[in-house]
Structure I
Amino acid sequence: MRDFSQDHRWLSINTATVRKQQGAEVPLARIIDQCAQRGIRAISPWRDQVATAGLDATARQLRAHGMALSGYCRGGFYPAADAAGLRAALDDNRRAIDEAKTLDAACLVLVVGALPGALDGTPHYTDLARARGEVFDGIAASLDYARQVGMPLAIEPLHPMQAADRACINTLEQALDICDVLDAQKTGALGVALDVYHVWWDPKLAQQIARAGRERLLAYHVCDWRLPTRDLLSDRGMMGDGVIELKKIRQWVEAAGFAGYAEVEIFSALDWWQRTGEETLDTCIARHRTVV
């Protein structure tokens, strides 16, 4: 396993971690500068932040700092109430692929979606099998275009608590089953984004990480599971402040061949989003060296 204790060259910051500082939304350009000032070599920005900052302007700023993208958030949300909605989702994912390519991202992360309308509290249907079928078909269609432009797609399984509203793919095993059908030759075009917050509890985790191997492990996200968890969406813990066995999981991931960035992704409305970006980033660096 790699030694992170001497530097933070393999640290990446998902910009959700510092998109709010002292309770206020912070421009993406400022986040990039804050990371660059600390020698952080990679980030993973969100599409809405890039849209506000400007795609070309963001690409220029990243190049000026020599900064890489460990991933791009996010594509997916394929299920829809009708055929028009399904087409719109495919069109949006095509745009996301193009944006990721412009920014030279390592992969486009797919949060695949679930029951359409559920995020607003009024699902258009409750057939989870149908949603999973629409996800499969959507990924297959997106993969055709992604192959053409050379942008890997990374399916991110989400914790079962989000099966109804955000992602009906909830285990690494489910995600890999899709990969094995759509990319049987393991070409690198389709894989997974492994977020410890969503998968740490899975009794099959070690086995499925080994199954994934280097070809499928496209991104690795870290944070921690707080006790008590005050909000299931936006109360993630800083690494070392919870119960996830971070070093054990990274050992499994690296034994399987992953040698990329450990990307910190923390949604923290009650804690870290109330602090300065400088404090949060400095803590991420310290924890990357000691507990990740």
Structure II
Amino acid sequence: MKAARTYISFTEVTDRTKHQAYNAWHMLDHRPENIALPGIIYGERFVCAPDCAAKVTASDPAFYPFHYLLMYWMQDPMEETWKAFRAFADTSILMGRRPEIPYSSRRLQGIFYPLKGYAAPRVLVSPEAIPYRPARGLYVQAFDLADPASGAAQELLAWYDLVHIPAMLECRGVAGAWTFGSDPVYSFATSVNPNTEGRIVQVYYLDEEPLETIKGMESQQGRLRKAGQVAPKAERKDIFAGPLRTIEPWQWDWFDEKEDLRHPTGLPRSKTRSGR
């Protein structure tokens, strides 16, 4: 089913003792309820675990550090989908089911156009199916263009579409990619940074170990530079570039574990494995 928009959020947990409680609430309560809403096609979460954070190559302190990336795919009619999405957010507060509010911060939060999808030939599925295909993680690049309609910005975006992204799809472990452009019509009061026109998010879906996969992507970038295939100059501000891991239920011990793991809704204490 074709998506009309995609909700993207970069979330920071500001209290390091709350990571496991936050993940229990989001994955076992909030995310399932959102996916069940009319107009929500699918949703998935990813973590910038400490080993991923060590490989972040570009970041803006206004947007990073964040810990979790969330994506919901939405379908038309968007006004109805948006209304249901926002209504549940408000309802969950009134039901006492938003315990994360005091200790979470949305560094980036907004609605985006899914501009174009890509699939590596080896994976067989269509670009539209890539977000639903199991992935071990992502490589995400986000930046703001000062003037997306300028000739320089157009050249840069065309270079990503015709040169850079196809080259990355040749790398082992890169299954596909999607490019998103911001839709500032839909806004969130809880976002630290309003979603502005000209914001681009590129998401690469990885089906092998993320940190090993990005080594191959970096090597491929080096080959492009040697061949003279470099990104055209355009006025831009880099927001984030780095890998993330797919979140597995009940395996939430990447960060500080000194906390009460019993969620307010009565979820049992999590059993986690070390080294995740």
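Taking FRET efficiency 1/(1 + (r/R0)^6) of positions 13 and 237 (r between Cβ atoms, R0 = 30 Å, to 0.05) as the criterion, the largest value within structures I, II is that of I.
From which structure (I, II) was Rg and Dmax of the Cα atoms in Å, for residues 165-204 alone calculated, if the value obtained is 14.1, 40? Structure of origin is II.
When distance in nm of label points 7 Å out along Cα→Cβ at positions 21 and 125 is computed for each of I, II, the one that comes out at 3.6 is II. A value of 21 for relative contact order in percent (Cα under 8 Å, 6 or more apart), calculated from one of I, II, originates in structure I. When Rg and Dmax of the Cα atoms in Å, for residues 109-220 alone is computed for each of I, II, which one produces 14.7, 42? The read-out was computed on structure II.
Taking distance in nm of label points 7 Å out along Cα→Cβ at positions 29 and 53 as the criterion, the highest value among I, II goes to II. Here distance in nm of label points 7 Å out along Cα→Cβ at positions 37 and 93 has been calculated and equals 4.0, so which of I, II was it run on? Attributed to the structure labelled I. Looking at structures I, II, which one was FRET efficiency 1/(1 + (r/R0)^6) of positions 133 and 213 (r between Cβ atoms, R0 = 30 Å, to 0.05) calculated from, given that it came out as 0.65? Comparing all candidates, it corresponds to I. Can you tell which of I, II yields 3.2 when distance in nm of label points 7 Å out along Cα→Cβ at positions 45 and 77 is derived from it? The correct label is II.
Using helix-only ellipticity at 222 nm (-39500 (n - 2.57) for each DSSP H run of 4 or more, over all residues; to 500) as the calculated read-out, with -13000 as its value, let me know the right label among I, II. Structure I accounts for this read-out.
Where a number appears in this text, it was derived from the coordinates with a stated rule and is not lab data. In this text, all values refer to a predicted model and were calculated from it rather than measured experimentally. Cβ atoms are built from the backbone, for glycine too; each structure is taken alone.
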